[in-house]
1. For relative contact order in percent (Cα under 8 Å, 6 or more apart), which of I, II scores largest?
2. Of the structures labelled I, II, one was used to calculate distance in nm of label points 7 Å out along Cα→Cβ at positions 83 and 411, giving 2.1. Name it.
3. With helix-only ellipticity at 222 nm (-39500 (n - 2.57) for each DSSP H run of 4 or more, over all residues; to 500) derived from the coordinates and found to be -9500, which of I, II does the value describe?
4. So if we calculate volume of the Cα convex hull per residue in Å³ for every structure here (I, II), which label has the highest result?
5. Can you spot which of I, II the value 4.9 was calculated from, given it is distance in nm of label points 7 Å out along Cα→Cβ at positions 131 and 483?
Structure I
């Protein structure tokens, strides 16, 4: 993937960043406008190796089966399941999208990128057990969560996750839920194959090409300045539509665009680390993604989890994440990323968020100060018999949380994903992190609706060839849900 248009060439679409978001949008645009010219720029040699990479946070097919932060508890003790329902619906869109691409040959054998892995939630203590019990009672009544199980029985827990009971001194007040519909996904593999599909259908993908800046032209198009990192040659391309899916770089590029909609936005980077198991015997004894509850003051995406993954066809087991702080916005970014992202229009936002989020700052400081023994002790909450010699520490990718202006004098820290688009629809960018990759097709459909409102109704029949139940709520239509699930399970070999 090294093709590139030349100096001062004109294209219909420039996609900045070779991750899952740009790749998904490119495939959708080729579906509705096959005659459009598309150019993708990725700054690294291998596309999909930053946030979309399996060792860099992405790996779980997020459907809200096990992630308890998607079902927050209100002040009055009740639980809000609306976000869990939304995310589950969005992952159903993703499954439909991938199934359609497998059927037409634009994605390879699904056994190479998606695998069935049970998703579980784990708690201990009376208060958390009551929370999980209530969460289960609410979710099991929803058609999209049918099949979820709950247990406080130690024999059942031992059958589900034997490593978690072995050697445990205090087994009382444990509880777990399990859903067999969970999946593990190699999003980096999916990304690279989507980009290859874009190339087969006439698009260009240029790796080792970094976008340096953007300038709106008088006719409404965009001049995109690009540096070929291999030759160190800088050139420009003119595009009718630009999408910025460049991970942490999106904050700065959106600001560089000068659009009013990007004013007041900033980014707060959170780094991550995982313990990866080096014992094949231990890896073989665990077959699940088990999520616990986040620590007090931890960011929502810092839910501790004992996670079975398939990476490059090999089974792996990791635990984490251990959060930390780095001023870099990308794993292979610059130490100046955070400082260069501060501008007059977002300075007040960043200062007010810094003041309000002091507990988060203290949490990150404590995480950075952790010793290997501290990390091992956290792991032992999940695997009591964990030994230091069976685990190694790896550095995962960066997650840049969105700082958003909420009023003239205030801002907030956002933990989801957010599309920022110009009023005229000529440019859009994606900010934020989790659930991210798992919901890329839904997010990109939203981009099409916002940026091409006059065309979207005409495009919807063509998009329905990729997402058959587009615009439908499967939780409200159990018969359609069964039909879609049976088909996608068969195509993706998850049945």
Structure II
């Protein structure tokens, strides 16, 4: 079977009063299809339904005989990874070379960077070569070189590909179609993200105009109905003989004349009801693109201290035979620092080293780790759910302004990786932080949310230390970088080189 078909599919998680999907219908064939939507609107659920990991509550899914879901999280290696490392066929050799997979990665999985783990996941899935491959955020954690490696590898896949990603360049480069997912509807459009989104946005704009015109027509007709109702009341009063002197023949004649001429007005009044109902039905236009009221403000404060931290020169181990060396590191209260470097060069290790030596009040530091595992994510959601009513309302308002559905999130058992980042930011940002440290903040977050976060951080007055492979994000927010670079050709020793950041162009 060279396609997958969803027909009238309905799905809801246990305990959630509202279904996530209702009457979901679409079909795609061979080639990559991008799955686009805000955090919490069911993109991952759709992938798992497509692969048979979840069963619909209603409707049918016709899928090929073999399918595989490549997860967003990298907590554990995929079960077939060991077999892939041991395989001696040509595809295994080619994929291990193309994606830089080393023989000892399974034994030292806990020491691998999340970018290395992601490459291992994707290599394993491509080696298994299912007829349907559903990949969830494949470029999270990847540096520029690794991202190019992954894109080339995914391009070689010849089956039915479903791709959830916030990477616009990847969606443009790989996808033949894009499926936009929102609470209102799903919409399948041809082309990569840029082409498909432009077409859908134009349709949505036209639908909005039709709705506005229909609503204006409805208001005009309702005003007309109100005027005609007043005229009918006057006409009915004119027909009445109540209070008319029986001897006043002129008044009686006018009343009888009014009775003979009033039928047409009543009929026209009743016809207005039908016209208004028809116009209101035209105003009930489905908008495919979710319209958010978005935008957040981070009330950071500049620390009164001379420096946020001073870290003495040192060396950090990065696993077997690899180290990171650095000179004294000083961050001033107003500094905005980008920490950049290839996967496995020690960025997260350095962040953890800095955090251990921080002497700032705990409530004045916001730190969001690069990856939050499923167990910790569930615990964070439970803690937020049990927050006092006022705090819960504030957190959920913040989450909503970052483009997620607060009600759906509170009813879920496990937030998506993007949603848990929003929860942590909302929970921790209330105390006017002096220092914000974010490790790969754009990973897992949808495109509108990334733009909102970028805008909020740009206006924040506290210190920023940002780890990211997203150069556009870093150029918009930071003034200089600590760039981790290899000292030798074997890449066993890395050092930090300090540079000014190029401003966003």
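Since every read-out is calculated from the coordinates, none of them should be taken as a lab result. Predicted model, so just to flag it, every value in this text is computed and none were measured. Cβ atoms are built from the backbone, for glycine too; each structure is taken alone.
1. I
2. I
3. Going label by label, the one that fits is I.
4. When volume of the Cα convex hull per residue in Å³ is computed for each of I, II, structure II gives the biggest number.
5. II
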